[in-house]
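J.: Structures follow.
Please treat every number below as a calculation from the coordinates, not as lab data. These numbers come from a predicted model, not from an experiment. Cβ atoms are built from the backbone, for glycine too; each structure is taken alone.
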Structure 1
Amino acid sequence: MKSVRIGNGCGFWGDNLDAPIVLAERGRLDCLTLEYLAELTMSILALQKQRDPKAGFAGDFLDVLTRLTPSITKQPSLKIITNAGGMNAVACAEQARAILDKAGLSHLKIGLVLGDDLFPRLDELLATGHGLTHLDSGAKLETVRDRVVSVNAYLGARPIVEALRKGANIVITGRVADASLAVAPAVFEHGWAWDDIDRLAAASVAGHLIECGAQATGGLWCNWPEAPNLDDVGYPIAEVDADGTFRISKPPGTGGTINRETVIEQLLYEVGDPAAYLTPDVVADFTSVAMRETAPDIVEVTRARGKPVTSTYKVSIAYRDGFMASGMLALVGPHASAKAHRAGEMLLQRLERIGLNFEASKIETIGAGDVVPGVLPRVDSPEVMLRVSVRDRSKAAVERFTKEFAPIVTSGPSGSNGLHDRPSRGPRDFRVLAGIGR
C-alpha cells in the first residue's frame, strides 16, 4: 500500500498565506491540512460570533481556498482538512461552498464536523456530575459560570474519517485536536482500526510534528542562522507508511531545513508528560520514538508506541474577566531604561490621583531585559520601548488609561517618541481546561 503524503500549510490563524499554495503545487500531497485554532483564537471567535451570527470562523481559510482552486482542479484527489470552522463551522462551510461553485467545482463535497460546542449543554453537564474543574488548579467552574462565553471539547479523528469515507473532498471542523487533522487521512487511506494503538500513536506523532508549520522546518530552531532562505521557508510534509513509519520533509526547492534538531524541538513543543501525550485518538509515548536523517531535509521517525485512549475529552472554556489594554512608547538617550520605567510610573500615578487603581498593571522596558526577567542581565540600552499594560473589570477605567499615553510625549522624560496611536482596549478571556466523560 502506498504511503500517504500529508502537508500542513498553516500552524495558526495568521500564518503564511502562501504556504498552503506552495504545498498544494509542489508537495505531491494526498492531503493538505490547515490548523488555525488555539485557545485564545477560540475566545476571539466566540466574541465575533456574539456580535455577528455569520462570523466566528477563521476567515483566512476562505482566501486560501480561493487561491487553491486551480490546484484542486488539477488534483481532484487532493483532500483538504481544516479546523477553520472555529466557533461557526456551518457559516464557514457555506462560504466555502460558494467559492467552490464559483470556480466550477460544484461536484466536490464538503464534510462538516460538529459537536465540539458544549456551551448549550453546559448547565446540563454540570447538573449530571461533570465537574469541569480546572486541570491544574482544581478550581470549580461554578465560580465563573455566569461569565462563560465558550465551551468546546477537543474532538478527534473519528468524525473526520467518517466524512472522508462518505466522499468528502474538503472537511471543515470546529475544535479538533491539532494532531487529529493528520491522524484522520492516515487512518482513512491505510484502513487502520481504532484499536491499532501503535499506528495511531505514530500518526499522532506525525500530526504533532507538522501541526505548527515552519517550526519543524527551521523556524524557531536554536541554530536558525544555519537554515538557508528562511524568507522562503517550506512547510512540513509527513509521509506515513502503512506500518506507522513516517518521514518528515518539505517541498523541493523551498527554504529552511529539516534535521533531527528541528524535528526533536517540535516534538517537545507544548508537551506535558512526553511519555503520555493525551489526544482524543490515543495516548502517545513520545519517549519511544527513534529519529534518523535519511537524506538532506528528510527525517525518518519509527518505533512510536501508544496506550488506549482515555475516558475523557479535554475541554477549553473561556470566560469574561474584564478588560485590558497595553500601550508602547519609545524612549532614547542616556539612561533610557530608567527614564522609561519612570514614565510608566508617572502614567499610572496620574490615574491613581483621579481614583483609578487597576486590578493588575505592569510596566516593562523592552530592550533592557524585562521580556525575560531573570534570564538575561539587565542592560542600560540607549533606546528602549516602554510597555504599560492594565487589566480591570471597569471598561471605563481601562478606556481612560488608553487616553493617558499620549501626554507622556510632552509631559514626561526627554527622549520620548514613537507613539503611533492610542492603545486599544479589548476583552480579556482566560481559558479553563477540564475533562468530561465520553
Structure 2
Amino acid sequence: MVFAHDLSPADVTQLGRAGVSGFFTEGGGKTSHAALVARALGLPLVAGVQGFIKHIRTGMTVIVDGGRGEVILEPDTEIQGRFADRAARDLVQTERLARAREAPAISLDGERVHLAANVELLEEIPISVELGADGIGLFRTEFLYLERSTLPTEEEQYQHALSALRAMNGRDVCFRSLDLGGDKLPTSVRIPAGNNPALGLRSIRYSLWRRDVFKLQLRAFYRAAAVGPLRLMFPLISGVAELRTVRELCSSVCAELQRDGLEHNPEVPLGVMIETPSAAVIADLLVEECDFLSIGTNDLIQYALAADRQDEHVGYLYHPLHPAILRLIKQVTAAAKRAGKPVSMCGDMAGDPRFCWVLLGLGLRALSMAPRQIPRVKSIVRGTRIAFAEKLTEEILGLRTEDEVEEAVNRVMKERFPIEFTEETS
C-alpha cells in the first residue's frame, strides 16, 4: 500500500506497474484522474483521508476498501478475516458475472445497450475484450505524454493508435483528444497553472493554444483511421465557435495529409464531450455541427455544482444524482434524439450499477466505463425492462434533493437486483 498527500495519474500508473496493491491519500477526490486510473487498473484508492499522517509507519498492516471509502490501520485478526471473506465472495460474484461476457447487453424487452470500456493504456484492451466490451468508448490519449520528458512524435502516436485498433479487432475505438492541464501536467511542455487550473488552460483550450502539438495528434488519428473504425471526440468544448475552430483544424490537417500523399480517412466521425454546463445547455446547437455527443459526468458534475473534484473539503457536494445533473443529462439526450445523432456517457456515473436504471430511463443506450464494471452493469441491463427504468426516472425527476433521489434509487435497485448489489457495492 502507498499513502501520500496526493498522487498524480502518472504516479498511480507507475506504482501500479511496480506491484503496489492500493493507495490512500490526504487530498483528492473519488473522481479525480488518479482515482480513475486506479479503478481502471483494478486497484483500490481512498482519497480525502485526514489525520492519518501521524499514525502511519512503514510496514504496518493496512486495509484499503475502495468500494466503501474506508481505511483501517492495524486491523485485528477478526477484521482481517471478515475482509478476506468479503473479497472471496466478491471474486466468486465477479467470475459468475464475467461468464456472461459473450452475451449481448439486451434488456428483457429487447432494447440493445452498447457497453464500452474507458481505457488509458494499451495493456487494458485485452481485459476489456475479455470482460465483454463492445468497443472502446473513451481512450484517454494524454498518458502517452505523461510518462516521458519529450513530446511523442506523430509516428509514435500513429503506431499507438494502430495498436489500439488492431487489439480491438474491428470493434470501434473512440479517442479523446489531449486532455492535459489541471492535475495532468507533463514534463515535456509548459502549461501555465493560473489561479484555478480546473477552470484554466486545459483540455481543448490547451490544444488550441498549442496548435502545433494538437495538429500532430490529429494527423496521427486521421492516418490510423484508414486502418480501422476510429472516432474522435474533443473534451471541455464550451460552445459552437470553439467546435467550429476545431473542425477547421481537422479539415486543414486532412488537406495537409492529402498534399503529403499519406493515406488517411477524412471521414472520421467527430464528437463533442458534454462536460461544461454551457455545452449541456446548448447541446441542441452543438449536435447539429458534430456527429455524436458523449457526456463526461466527472467534469460536468464538478462545474455544474461548483465542487472541485480534487478538493476533499467539498467532496460532499459532488453528487451524480443531484436534480440539476439529472436535468442536464435529460436535456442532452433529448437534444441528440431530436437530431437523430448518437449520444453516450463515458463519465464515472456510467459504470455505477446503482445508476443504470436512471441512465436508461433518461434515454441513454450507450455507456462506457472502466472494464471491470462492465459485467455487473451488463447483468443489470439483461434483467431490466425499460418501462420500469423509465418509471423510476420519472419518479425521481419529481424529487427535490439528491438525498431523496439516492434513497429512492437505492431502494428500487437493491430490491430488484439483490445479487448484483452485495454489501461491497453499497
Structure 3
Amino acid sequence: MEHIIIIGGVAAGAKAASKIRRENPHVRISMYNKGKFISYSACGLPYFIENLVEKPEKLLIRSPKDFEDKYKVKVFTEHRVTKIHPTQYQVDIVDLNSNEKSTEQYSKLLLATGAHVCIPNIEGTGLENVHILKSIEDAIAIKDKMPKCKKVIIVGGGYIGIELAEAFIQGGKDTTVIEMGPDILSHLDDEMSQEVHTYLTHEKNLHIMTNNKVTKLIGNKEGKVSAVQTESGKELACDLVILSAGVGPSVDIAKDAGIAIGKTGAIKVDRRMQTNIRDIYAAGDCTEQVNMITDKPVWIPLGSTANKQGRVAAINMTGGDAEFTGILGSSITKAFEYSMAKTGISAKEAEELGYNYVCATITNKDRSGYIPGAENITIKLIADKDSKKLLGAQIIGKGDTDKRINVIATALTAGMTVKEFQHIDLSYSPLFSTSIDPIIVATYELLKKL
C-alpha cells in the first residue's frame, strides 16, 4: 500500500494530512511531530498568555485522536524524524520518550518542519525563567510564571515581542522591549513603526530600547535570571525574560538529505511544492516563497501561507494538479487599540530593490467623524513610477485597518495600476466608512505625485 509520511503536524502538516485523506481514501498516512500537541494555532499563543483565550485546548484544531478517528491518519507525537534516506525511500525515527529507534518506508514524503526560534549566542540563556514562545508547552510555561513575576524583559521587537508586551502590560507587569534595530516592527517603514513606538510608550507605558543589544543574562544564587546586561552598558533588573529575537526555517534534516536550500535559507520548492528530490515535497515555514510583486524568493513565515501550501502539496502528492503562485506577505497584528497591517513591499524594500517608486501617506477617520467610535488610521501607499502599478501598502491606527489592507492585497494580486484602483467601487455607510474611503483618498494623493 502507498504510504505518505508527513514530518511536522502543526499548520502545513496537519492541513496536508486531512486534505490527502479527502483526495485519497485508501492511502496510508503517518504524521510525526516532535512536540506533544499538533494542529494548533501558534499565532494564538500570545492571546492565551493574555487570557483572551482561557485554555490552551481552545487553540487546538484537531487532536491526534480526531485525525485517527476521522481521517485514519496515524499520528506519532513526541517522535522525531532524525534522517531521510531519499534513495531508499526511508526515514529514521526516534521516540523521544522511550528513545526507541525505528525505520519506516514511504512512497511520498512531506517536510513541514516549520521554523525555530533564534537563540542569541550570549551567556545565561539556560537560566531559569528565560523562555522562548514557539509551542503550546512554551506558552503554558510562561503563563505559569506570570503571577510571580514583576519585571519582564522581551528581547526583540517584532510581531511576537509586541504581542507579548501587550499581554504582560495587561497583566500589570513592568515590561521592557529591547530591540537591536533602529525601531520595533521592522517590516514597516520607519515613520510607521515610529508612530506605533510613540503610542506604546506614551499611552501604554511600555519601555522600548532600540539600537541596543542584550549581551548577557545575569542569574542569582538560585539560578534564576535576575538582570540583563546590554551593549550600552546598562544592567536592567528582571525576573522573567522572553527571547523573541527572530526565527529561522528548520531545514537541517532537509540539508542532510541533499534537498536544495534556496537563497533565503529555506527549502526551495516549485509551484507544486515539490523539492529537487523526486517524491519529496515541502510546505509551510520551512520553505521559501516567491514574492508576487518582485518575483524574487522571500521567506515570510505565516500561518495562512502554511495552510495554503499544505493544501497544494496534498493535492499534488495524491495525483492532482495544484499550484501555489506566491505571496504578498500580507500581515496584520495588534497592540492594544492599535493595529498594524502591511501588504506588498515597503518603501525601504522598494529602495533596496532599485525601484523607481513614489509614496503617499494620509491620516483620516476610518468612518464618518460624527459616528461614535470613529478613529484615525494612517495609510501609506507605494507605487512604481514607471509602470504606475501599486507596489504595497501599510495601514496603522486605532480604526479599521484589516478590511482596507485586504482590498489593497486584492488589487496587488490583480496587478492594478493606481489609476485603475482609484475607480474601485467600495461600499459606503457612515457607520463603516467615510463617503470617499480613506484608501481612495490616499490613492488620490498618490496620483498627484505620479
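J.: So Rg and Dmax of the Cα atoms in Å, for residues 282-401 alone, computed for just one structure, reads 23.7, 67; which one of 1, 2, 3 is that?
T.: Computed on structure 1.
J.: Here's something else I'd like to know. Rank structures 1, 2, 3 by FRET efficiency 1/(1 + (r/R0)^6) of positions 2 and 226 (r between Cβ atoms, R0 = 41 Å, to 0.05) and report only the one at the top, that is, the highest.
T.: 1
J.: Sticking with this one: Going by FRET efficiency 1/(1 + (r/R0)^6) of positions 58 and 210 (r between Cβ atoms, R0 = 41 Å, to 0.05), which of structures 1, 2, 3 comes out largest?
T.: When FRET efficiency 1/(1 + (r/R0)^6) of positions 58 and 210 (r between Cβ atoms, R0 = 41 Å, to 0.05) is computed for each of 1, 2, 3, structure 1 gives the biggest number.
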